Every structure is written in C-alpha cells, then in structure tokens.
Structure I
Amino acid sequence: MKSLVKYVLGVDFGTDAVRAVLVDDSSGEVLRIKESRYEKWANGDYCVPKINQYRQHPQDYIDSLINVVSQIKSSCNEEVIENISAISFDTTGSTLAVVDENGIPLAMHPEFENNPNAMFILWKDHTAKKEANDINNLAEKSSVDYLKYSGGIYSTEWVWSKLLHVLRKDSKVRSRAYSFVEHCDWMPALLTGKQHPSLIKRSRCAAGHKAMWHEEWGGFPPAAFFSQLDPVLGEIANNLLPHTYTSDCQMGELSREWSDKLGLGTHVKIGVGILDAHAGAIGGGIRQGTLVKVMGTSTCDILISSKEELNDKLIQGVCGQVDGAVLPDYIGIEAGQSAYGDIFAWFKDLLLWPIKKSKGVINMEQFDSDSLLLELSREAQSINVTERDLVATDWLNGRRTPDANHELKATITGLDLGITPPMVFKSLVEAAAYGSRAIIDRIKSYGVYIEEIIAVGGVAKKSPYVIQTLANVLGLPIKVYLADESCALGSAILATVVSGKYNTVDQARNQLAVHDYVTFEPEDEKIEIYNVLYEKYRKLGALKV
C-alpha cells in the first residue's frame, strides 16, 4: 500500500512578521508561503527608537501564528492538513522575556500587559549598554573565562545584559522575575504545553551564542557569578537547568489547547527552536568552507567548522562558537553587523524628510519612496571608484562584530561641497561591505577556511548594486540564493528530522534544500582600489585583523 505524502511547516518569526512555509517532506516542494505582520509592532507600540528601546508583545506572536496557519489551511485541502507531521520554529535573537514561576511571560498577565519591560526585548534593543559593560568588567576579574566561547566580549544585544537592565529599571518586573525565555524556546514550549521552566528544552543555538552556555562549566555560568551583579539575576541563573538541545530534537507534540487553536492534530511533532540566521544558513545550503550571509535590516554571518579544523582555537570578537548551533557535530560560528539594510533605509528617510514634512504640498501617497533607493543605486553604480573617494564607517547601530561595541557611532570622511547624494549613498554601501570584510578577515586569521559566500535575505535578492559592491570589496564571488524564505525553509528541513522522516539534518537538507543561485563575480579592475579604501576604513576604526 502506497504511503500518504507527509508535510511539514517551517515557521520563521522575523522582526516585523511571521512567515510560514508548507513543504512536502519527500520532494522538498514548497506548496505554500504565507505571512502575517505583528499588529502592535506595526503601530509602534512600546518602542522608543530615540533610546534604542524595541519591545514586542507576546500576544503579537500568538495572533500572527494563528493567522498564518489559518491562511495556509484555507488554501489547502483537508488531506494535506491532516498529513502535516511536524512544525519547527526559528526566531530573531536574542529576543527574550522575563517569565514567572510557571514560565509565563509577564506581559501575559493583566497587570503587566502594557509594561514594555515585561515584554519580549527584541534583538536590536540596545538599552542595556551599561549592563553589558558591567558584565564584561566582572568577567575580566573572574577566575573562569566565561566569555571565551562568546568572542571575549559580552554584547548589549544578549540575554544577561537585557535581563539585568530590566531588573534594575523596573521593581515590579523584578518582584515577579523567576526566569527568562528566548522567543525561539517559548514558541515550541507554548504549543506543547511545556512552558514550565522544569519542562522547557532550551535551544543550544540560542543559549550558546547569547547566554554563555557551555559544557565546559556545566551549562550556564553559576549563580554566584551573576549574584555579584544582582542577587535576583543570581536567583534566575540558579533556576536554570543545565541542559540544552540541538534543533533536530523534539520538544513534544501539539497540545490539545493548541490543536484546537490551529486546527491541527495532536500527533503533530514540535521541534526545539533555533535562531533565524542559523535556520537560514541551513536553508541556504551551508557546508564547511561556506559563509552564509543572512542580509536584512542587519546581517548575521554563519559558518560551520569541524572540531579538527578549529582545533580548540577561540576566535576573538565574534558572536560565539557553539557546538551543534547550526548542524549537529559541527561548531557553529556567528558574526554579523548591527545595521545593513537599516543603513540604506536611514539614508532614504534622511533625504525624504523635507517631503514628508511638506504638509500636503507633495502627495506622499503618489510618491514611490522605494524608487529613490533604486535611483541612488543606478547613479552610484555609474560613479568611478578611486582611491580619493569618501570613506564611511558602518556603525549607525553600533558594532556587533568584530569586537562588539554599541557605543560606536558611524562617520563619513572626505566631504566637500562637490559631494552629491549618490556619492554619499555609494560610501554607505561600501562601508557595509567593509564591515563584512573586517569580519571575514578576523575569522580567516584563525585558520578557518572560507571558499565561498552565499547571500540570503531581502537585501541580497533586491539590491544587485549592494551585492556587486560586496563582491568587489571582498574580492570573492557572491552566490545569491534565489529561493524564497530561506529561514523558514531551514526550519522546515529541521521539522522533517523531528518528524522522523530523515535521520540527520545532513540527510534532510541534501534531499530538500533548493540550490538556486545567481553569482556575482568581483570586477578585477576595482579590487585593488577597494583594498586601499578598506585600509582607510580599518584605520578609522582602529580595527585589528
């Protein structure tokens, strides 16, 4: 008897919306792609950009998940829905929330529902700069180097900085804080009814890269370390279980409550979560020797290395090296830039400010603001590259890597009255590429082999000029991944292992991953000029290789 075709859902919680893909687990065919935006986030609720405060309400995640699954169901026949076998999630990170003794995010309680400090603190929230500095200062004095697998520097974007900040800032949150949950851990726990801190299976990927988890010291750093910063932070650390799980593992099965909400069977298996960039690397075809650049508002650069290649080397200034963070049996290395697409969006908004403030003189509804970036790209591409060009730095949102420092500000040098907007735009595109090169130079200096670069994400697919400039600055070909939703596809690949269809992630991705790329080759005549300009960039930032 011929077996029924099975399907899996890969669900990607991005910064602005959730996207879900329905995939045939045998052929890899993507049958449906649906999206649902976060309503409260779209209204700008709970965010204060002036102080880099970005918070998201857990209800947004719940509502958007129900909506996106409903969209998929309404577009499929009953047989397909009945044969969905597994769901896996990826999310932004570190995006975390304080939880109570039952593992419930505080914002889900009526008394906290409008309190930003009780919500999920988004990855790009930079309100915890002081707390990050305090953690780094304490770590320097510690007899155990708890930061050696985290690039040597703890970031304001990560778990303990953000927790410490809200504990110090908000006495009400402090009084109810029992533990924390990463977004990528909360979704699987929620759907399986395993929110209680004693039941949740924490993602190796998130805990290792963002929360100083490592087997060498038996899990997370001990409570005594964190108590020196704040006794409540120490209590939270004491409440954590030492175990973490790779994302090919099963969290559990869909609970009856969520079976009713989603209209899916309780037989559906739910995978342990993963961070979005790492899922995108799986979907994009990562292998040893490949650097996958997940390019959106920011970038995450993901590599994998064998233990033999890395040979106990500790790469300074990256966002961690974690065994099993991407693929089991490989060490995942993460780096990235805190702003990439955001840099170009900022410049566009800067130029449009007079128009937006024209009070009706110009009808913005009839003005295509996105065409401005296209025109700037066309003009910038026509400008000759010389060693006397403007040189900008890319730290408009601080620097993530190499060597995290979110106090840094961006610069543009060489301005005079002959400079035009396309020249400035060109310098910003080049600055983003110089930041990418600084990351690659640092990683290669530790003997990690990089033979190809794959670019995935919105910026990669929509901005040929940006990618061509990146190829020229790096002096390497860039393969742009053409398939849609690489992060959600990566989660779908993981779901096929969780379901039992495939035994390993390697087996699943070899069968299911889409290998559809267009390659941008570097322009030889520009490589040497960019080498000169890059050295100017390095000196401006006093960057070491």
Structure II
Amino acid sequence: MGSAGTVAELVQRQWGDHRPGLRHEDLVLTQHQVASGAAARAALLADLLPPGGEPHLGVLLDNTPEFPLWLSAAALAGAAVAGINPTRRGAELARDITHTDCRVLITERAHLPLLDGLPLPGVRVLVTDTDAYADLLAPYADAHPGDTVLRTPAPDTRMLLYFTSGSTGAPKAALCTQGRLAAAGRSLVDHFGVRREDVHYLCMPMFHGNAVIADWAPALTAGAAVALRRRFSASGFLPDVRAYGATYFTYVGRAVQYLLATPERPDDRDHTLRLGFGTEAGAVDAARFRERFGVRLVEGYGSSEGGAAIQRTPDTPPGAIGRAADRDDLAVVDPETGRERVAAVLDADGRLLNGEAAIGELVNRGRTPFEGYWRNPEADAARVRGGWYWTGDLFFRDADGFLYFAGRTEDRLRVDSENLAAAMIENILARWADAAAVAVYAVPDPVAGDQVMAALALREGAEFDPGAFAAFLRAQPDLGTKMAPRFVRVVDAMPVTATNKVHRVGLRREGFWSGGRLWWNGDGPYRPFGEEDLAGLVRAYEEHGRHRLLASHGGGL
C-alpha cells in the first residue's frame, strides 16, 4: 500500500473493501459502507455549504459512528471539522462554535439541551438520531467517494480545528491539514506495525486530538477496523476489548489509573490487546498495567499543535519518552533566559537527582510543522518566539540525549525560590502502594511563592495513614527537600476534565479547604487541618499582605 498524501485518499481506498471497518455496540459497518456513508454526507455537506465562507462544520457528539463518518466526509469534501467539547456550557460553548466559523453543527438528541437559548447565528443544526436527519441523507445514498465536492482536497487543505486545553483563557483551536494528519497516521502505522487485521479501540473522546490523530488516523491508514465507546468507562473497558477483539488503544490523563483501580480478576489477561499508546500514565503505573494486564504501554510525545515530536527507539530507558525526531532540533532550556539546561543526573534506579538544574521547557529550534491557531495571532506569536517553537512542556534530558517528560509549564511550583515540576512529584508519590491516583499543584505561600499540595485518591479499602505516608516520603531518595507536600487532600475520586486529565484548575480554586479530608504538616507530623488552622493561616496571609491571593483559593476563605 503506497503512502497517501491526503486523508481523502485514505477514505477512497475503503471503497470496495468488505471487511469490518467500524463497530459500535451491536452495529458493524464494512470499510465499504463507511466510505459510502462518508460520500453521502460529503455530498450533503456540499449542498449545505454553498460557495463563500469557511467550509467548517462542528461536531458535538459522543463517540458514535456519526463522528468518524463526518470526519471522513469532511476529508472527501475538503472541509474542516471542529470537535466541540460537550462538557462546555453556555457562552463558552457558543464561543467555541462561532469562533471556529462553523456553518453546520452535527449533534445528537442527548446534547440538544446544551444548545437551548444559545446565540448561533447562521449555524445549521443537524440532529443525527432523528427521522429528519435520515430523510435529509436519503437522496445522497448513491454518492461515490471519488466525486469532487466543495474543493479538491490537497495535502495543505485544512482538516481539523481542535481545541487545546489550558488552565487560563479561552481554548485555542489548533489547525491540522489533511497532509499532516495522513502523515501522522502513516508514522504510527510504521512505528507500531499496525496491520489490516487490527482493531483500534476508541474510548478517548473524539473531539480531542488524541483519539483522532493517534487512534483513528493510523487505523484508517492501515485499513484496520475501529471500535467505538460512547464515553470512557473503566468497568466497561475489558468487556469491550473482548467483544470487539481490540488490539490497540490510546489513553490520556488518568485513564490508566482508573483501569488499575478496578477490582483485580483472575482473567485480567484474557483479551486480545497488545499495545496502549498515550501520555501521562507515568512509569510506575505503566509497569503496574503491564504486570496486571500483560499489555505494554508506550508513553509518547507529540505536541497537539505538531510543533515537536519525540521518537521512541528500542534502547529508550525506562521512564524516558525517547529522542528527538530526525526533523527536529529539540533542546531543554530555561523558560526565562533560553539557555540550555544541564544534563540530568540519574541514580541507579533512574531517579532524577538534579531537577532544579536539569528541568526546563522543551523547544524546537529547527523547522516546525506547527500550522498555527485559528484566528489567534497572539497565541501564534507566543508559541513561536525567536524562531523557536516553545512547547509549553517541561522536560529533562540525560547524558545520552533521551528526553523525559516533567510536566506542563503552567504546573510549575516555586517553593523557597526553587522551581519544581508538579509531574515529577506526582511520579514519586505514585509509588506509594495505597495511592490510586495523585495530583500535585501549587497553593500560595503566606510569605512568598508557593506551597506544595497533593490530592490523593486511595485504592479500594485503604485508609490514609499519616505516619505511613510520612515514612514513605522519607524513604524516597529523589524527593527533594522542597518537594514534600505541605497539604494532603484525600478525595474519593480525582476530578478530571472531559479528556481524563486532572482538573487542576478546579483543585487550585478549591485551595486549602473545601470541607473534605485535609491533612497538613505545618508544624511537624501530618495531622488533620481544622478551622483553627485555617484561621491561623489566613492571619499569616494578612500579616504579609498576601490575603488577596486567597480569593481564588478557597471554599470557606
């Protein structure tokens, strides 16, 4: 099979292929039926989007068959899809749709209440699970994927506008062309040896780049089948994998931790999975996942915007992501000065011993495939500065050039004038046997800078033992003197975003006191944090003129 230059060419290849192509619950569509359905929707789109204006459509759907069908349709039509996050509400949701100039919005009845009363001028709404939608599609049933509609797709044709998550400001819509998406699919097929017989399980939300770029695109490239889960479910994961015969899946955020938190069963290895690919699982949980389920997890890195990529090679040491791709000139630099950081010093167990000197922001000093943000020149300028692409991610590099992820720049903490990376502390705390999930974030210090706060979700049946936790911390040789959490909040479940990433904005907003179980070591061992402690802490902020910082930190403050 030759390399395709566009996603449209990949969709056209499905025509005449009667092997299974798409599965969802009891529905099975062949590759040919997927191409036929995409062609019908592309022809409908051509009539709904007359010349003039941007050929953009929004997709506000769970992971149902209509989502990949409309992705394929947009590719054939030379249009672009904006994935709309169904956890957004009100003015923020309307802003996502109108900012990306969507002229058609594809949704389902379950999400119609989200649109009630929203100002969406000039937006045609199609509701997929209705008779009216079926009647609208019926006249286009004989469309062929080779028909040229709207505009002839070329590699530089805009294909995706997908929103990148961030802790501040409105989400930015990153651009991805058909050529870049097709190339990403081909790269993953080659790297992981994806076969036509594989089944890719899509349980991460398709409005996010991970599911489309790292799961759907390589399946389309290889001619493999995809199986959809409407929304991620830890309890439904293995039953789905077995029912679909899934061999590959992607993950982001805390999905792996949720899977590990399910009760262990003697048949945990009775499945067809051979590989999971994603980010933020961490070395500890990746090892636990392989031991329990017999599945290798590959931690990868490629910025959502396409500006930098790291390739994993067979000699990549545990915990590392890999080395820079051939096309990239990657460096780890001081975010303020741009000077390159020193090489990491690791102990025999691979633990970082000089994080303060080694951790910095990853930049690409070479040619970048970053294609920009939709109508956001300020964000473009912030991302590409001085001819370098700034990823916004923290890394360190060992003496052999292998790169290790250390968190997001927005998740840095400054404790006693020392810069710390939240992800590094999380990786250490994840070793604690009683921890099911960990999140580390900054809360303001009464005098200057930050203090370290940790949220812990415990394994089933475990209770927080402050003495045992303190002893665990003392036993970690790579836990720096400023890294130990001052505050420990025990939560029933880790709050996450729609893409299973820890909702740190919400945790920081709740701050020191939210009525939950909170422990602190303000004057010695960890002990429960109470109202008297809170009052004393507030007085300390007032005495140092930092009480205004508490406005965004705290139920009850």
Structure III
Amino acid sequence: MEHRAIPILTLLLLLAGVINVVYHSGFWFTGVVVIFLSMALYDRFQSSHSILRNFPLVGRSRWIIESLRPFIQQYVLEPNTGGAPIQRMFRSIVYQRAKNSRETIPFGTQLDTYSNGYEWIGHSLSARDVEKLDCSPRVTIGGKQCKHPYSASILNISAMSFGSLSDNAILALNKGAKAGGFSHNTGEGGLSHYHLEHGGDIVWQIGTGYFGCRTKEGGFDAQKFRQNAARDAVKMIEIKLSQGAKPGHGGILPADKNTPEIAQIRGVEPYTQVDSPARHSAFKSPLELMDFIQQLRELSDGKPIGIKLALGRRSEFVAICKAMLDRDIKPDFITVDGGEGGTGAAPLEYSNSIGTPLKEALAFVDDMLRGFDLRSDIKLIASGKIITGFHVIKHLALGADICNSGRGMMLALGCVQSLSCNTNKCPTGVATQDKSLAKGLVVEDKFERVRQFHQKTVHVVADMLSSTGLKHPSELNRTFIYRRINQAEVKRFDEIYPIIGEGSFLTSTPPERYKLDVEEASASSFMPRVQLSSVEEEDIIPVAQA
C-alpha cells in the first residue's frame, strides 16, 4: 500500500523551503505544510485506526464526512416526510406552535394516503363549534382508595430525569408546566430542586434505583419516600417497572453526566456510570407489587399511585390484573410506554427490538382491565412518540385517558434532533450536563415555548374533537379511527383491536387471541406458569447482573 500523502507533503515542504530562501516569503505556507505533515506522520505510525495507517491524512475525510452527515441530511437532503426518529414535518409543527408562528401548510397533504398504515379520524356532518367546547379538558386521576385525586391535563410532560436533561431544561419544563397547568414527570433520576423551584405539578417516578428514596445499599427507604411524597408539588407517584426504549434493562446514566450534584440527588458515587437494576428489590411478584402500591399510598397520605410499564410478555400484565383482584388493591393509573419510547442512552437492540409498540400495548392493557372489570377505577396514560393533536386523539380513542410527550416537549425546548443525547454534547443545551452548553438554553424564553406548544396542541385536540361531533375526549372510542391495511382494504380500530366487554373474563372464557395469556398468568409470580415449573424465581439473574 502506497502512502502518497507523506511523500507529497515532504516535497511541498522542500518547495516551501526553496521559496523562503529565494524570495524571503512563504513562511505561512511552510507552517501549513508542517502541520499537515505532522498529522500525516502521526496517522502513519499510530496503531488504533487502520484507515489512517493506510491512508494518512486523507483517511480523516471519512470522519469529517461522518460528522457533517447529520447536518447535510437534516438541512439539505431531508424532505418534510423524512427524518428519524421524528419526521421533519412533526418537528416543524412543534417549533411553529412553540414559537406561536404560522402553523398552516399549503397545497394539501404530503402524505401518501394510499400507503399501508395511513390513519385518519372520521369526522361528522354534525360538527360542533370548537369555541363552545372545553378547550382544556381535564381528567381526574384517583380511584376509591385515593384520598387526594389529581385533575390532569390530557397532555403532559413524559418522564425525563435531571441527569439525562440539563438543569435549565428541567427548570424550563417545570415552569412551562406551572404556567400551562399540566404535569411534569421527574423520570427515575430523583426529585431535584430544579423540579420544585417553579412549583409545577410533579409526578414523582420511583424506578428500580429508588433515587430520592434510596438506602445506602440501593434499596427502598420508606422514611425518605414519606418526606418527598409530602411535598405540595408532588401530585402523583409512579412506580416504573420498565420503559419503552430499554425494557428489562434498567436506566443508564453515563459517567460523564453523573456530576457531584446529580450523584448527591440520587445518592450514588459521582463520575461513575449508574445502571439501575433491571427489576425492583421491594417486591418480587404481582401480589407483592400490590402490597407496595398500598404501602406508598399510605406513606403519601393517599396521593394517586400508579405504575409504568412497557408491555413485554402479555401474561405478566394479566398476572398483575389477577393480583389486583386477589388483594383488592388497584393502582390509580397505569402509564403504558410503547416500544418506540425515547431515551438518551440505550443499546441498539433494546431500542429496536424489545417492547410492544404503543398501539398494540395500549389496546391490550385496556382490554385486560375491561375484561377483569378493573377499568373504571384506573386511568390509562399513553406514552410513545406523541407529538401532534392527532397522535393524542388516536391514543385516546384506542383506550388512553391522557397522554404524555417527551420528545415533543424536548423539541419545544429547542432540541434539533442532533442525536447526541448520549454524548453529553447536545448543541442546544437540552440533554447535557456541560454547563457551557446548558447556559445556551434560556429558561425565561423556553418555558413559554413549552407552554405554547402544550396549549396549541390541546386546542387542536379540541378542534378535531369538534369535527367528530363529540363534546369531550372521553367519548372517543376505537370506532372513530381508520387505518389503511393495503390498497384495497381499510379497517376501523375496533376491527383491528376488537373491544372487550366489561367483566367478560370473570363470567366467560376469554377470546382465543387472549386465552393463552390469561391461562398462563399467575398472581403469585410475574413468570408465566409454563416457565415456573422449571425455573425458580430466586434463580433468575437480573439483566443488569447477567
């Protein structure tokens, strides 16, 4: 293999020397050549990168192109209907609503309405005047066992921890929630003073690391929980069983994001990677989960207690339903996180190939609660790539009572989808602990954008609802949404996801599509009966330790 860069640069250096001697000029040219020659020599004799050894200096163009690729793709080549994970047209509508600028589009839809998977809502010839509807509808969360129900907006901030997001991002989100009257989920990273400073309504999430209510050994500390749960800003508590982006894996906080401040909030060692366990230590079975829910309800003096999960093996959720009946204890809400859920850091395989997508998961959870006659006491929250008003409407029709948005709120903060959340180098200061980058996010500007994005999106939901002739989101059901299956076939959601009758599982055999899930579920174990015969619960090695 010829290394032409070094000989060429050497010749140029000799030529520059001759020019300097003869004409007493060209010193700048000599300096440039020396710099490039030094880089080429370093590349030739380093041992880490084969391309640079074989193609000194020239090989660096590969890294330059790779670095510029996201910029070129997003700002030069990307069409409105392109872009991942959030399409450009959805990013644009968030920016427009957040900035209170024009949000209409010209010349009709750019979507292919005849492509497989296209979805729409059926409107009515008896459409209503949107101004006569409640354009900020609320949903009360809190069952019979709850002393302090919470009146929630139909759109709220999804779980994002301080640690994955910067201090200014958390401050802006919470101040936006306060100004707009919606809730802010802390994520599993603990309850920081940034979540509390502006007094926005808080949903405090308790993950497997028990941050904010953690013993030195990493277990659950009841006294610490009681102290934080008593705060006026904390309106609900959410037990995170799993999340859509990395279900069965546990949260990941990279070492360079684990600053002394974050470590103090979480009760861990600074500058170490924090991997939350894959499962809880406070309970080991569905029955024990119900006992834990009751314990938190009592420690919080009756505030709404819920669970969050990404649906995995379906019989495990059936087991939770059976445990509710057995203990006569129910969570006040269940957050269903789709497999398409976002995160700042997750293994590729977990993001791509584990976890049930939101629509299928939401329909299943709603069906199980209805089948076991549990639905009336439990509110469902949908989470997973919810950006627009139609996204909200679609999931409300499918079974949700309210929706959470994470990436939508991040875009409202100014996120440009640079896909650098896991590097601590977020250019907009949203997903970083680098103070020099975080200071670029001005709280007094961004909180208003968060508020406006929420307000306008909720208004669009009301507007779309008026087009259907309905008065309130609770009147939506699966018959309102249509999906194209192929060029010649369209189905309503109730045909794709048939609705289950209230209490039907208690009086008759479940339909064939759910029969195996119900039969193999046991309230005494998360594991299906088919596995319990050969594997003991104590012998299962958590993913984080495997």
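Since every read-out is calculated from the coordinates, none of them should be taken as a lab result. Quantities reported herein were computed from a predicted structural model and do not represent experimental measurements. Cβ atoms are built from the backbone, for glycine too; each structure is taken alone.
In this comparison of I, II, III, the computed figure 24.9 for Kirkwood radius over Cα pairs in Å is attributed to II.
Work out distance in nm of label points 7 Å out along Cα→Cβ at positions 83 and 227 for each of structures I, II, III, then name the structure with the largest result. Provide the component values of the computation, followed by the final result.
Details: I: 5.7; II: 2.1; III: 4.4.
Structure I comes out on top.
Given a value of 1.9 for distance in nm of label points 7 Å out along Cα→Cβ at positions 203 and 315, calculated from one of I, II, III, which structure does it belong to? This figure was derived from I.
Once distance in nm of label points 7 Å out along Cα→Cβ at positions 443 and 507 is computed for every structure in I, II, III, the highest value turns out to be that of III.
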